[in-house]
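Where a number appears in this text, it was derived from the coordinates with a stated rule and is not lab data. All figures in this text were calculated on a predicted structure; none of them were measured in a lab. Cβ atoms are built from the backbone, for glycine too; each structure is taken alone.
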Structure 1
Amino acid sequence: MTDRKDAIARFLKEEFPQARIVVESVGDRCARVSQAVDTSDLRPGGTVSGPTLMAIADVALYVALLGEIGIVPLAVTTSLTINFLRKPAAGKSVIGECRLMKVGKTLAMGEVSLYSEGQEEPVAHVVGTYSIPPR
């Protein structure tokens, strides 16, 4: 599992150098990622912005999918629905925990719970679908 996690982390670093997400674990149709929050991630009122939360969730889905099908760069998001549940902590990393619910030949669907580091209650719940290109 560590080899797969390391390969995915290297791929993300090479192909998405702007991303600040850390791949913490991958396997069994799941992934856990985190991103430290800084001032560029905040919106007025001192909360983590929606686009930051959506990006973390999208990467969590991508990482979980790549853990299942291998590194397929052209797998792309086809839908992403987010429900904001509570205010994220501005000074804490955001953790994304993904579970793939279905992995088919052409589509994969999963859900992500986003947390502020150290808190039990999620700050957002995300459901997304990825398109898997033909092999």
Structure 2
Amino acid sequence: MDFVINNWMLIAVAAASGAMLLWPVVQGGAAGGLTPASAVLLINREKAVVIDVSEADEYAAGHVVGARNVPLGEFEQRLPDVVRNKALPLVLVDATGGRSGRAQATAKKLGYDKAQALAGGLKAWKDANLPVEKA
């Protein structure tokens, strides 16, 4: 017991460093998302529709090949016109993956139960050496 009392700061540092090592695992598990490889399988096998929720200028600078642009600000109004079949899987993409998570929640609210956000966004797609096109 004397060891714990005399070395409380050392124990606190050890606990904090352990928590920092586990944080990426906890964060990755909570964030979920679709990996680029899983997205390609979904696109090829289940005819998933890729929706880029970036703004028009970001979309024009580069996007997943075949992606349709529906900016996040217009997402709730325009998605039903762009994708009429709610049974199709959706792959939601933006530059880094931040906005696509919000778009996923909106899509599920609209009845698109198979909507998934691409983890890491277009950056992860490019890092996986997958094709990108410019408008």
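Assorted remarks:
- Value 1.5, calculated as distance in nm of label points 7 Å out along Cα→Cβ at positions 12 and 124, assigned to which of 1, 2: 1
- The maximum of mean count of other Cβ atoms within 10 Å over residues 44-51 over structures 1, 2, that is, the highest value, falls on 2.
- Source structure of the calculated read-out (helix-only ellipticity at 222 nm (-39500 (n - 2.57) for each DSSP H run of 4 or more, over all residues; to 500), -8500) within 1, 2: 1.
- If distance in nm of label points 7 Å out along Cα→Cβ at positions 100 and 116 is computed and equals 1.1, the structure in 1, 2: 2
- Given -0.24, -1.14, -1.34 for log10 I(q)/I(0) by the Debye sum over Cα atoms at q = 0.09, 0.20, 0.22 Å⁻¹, calculated: source structure among 1, 2: 1
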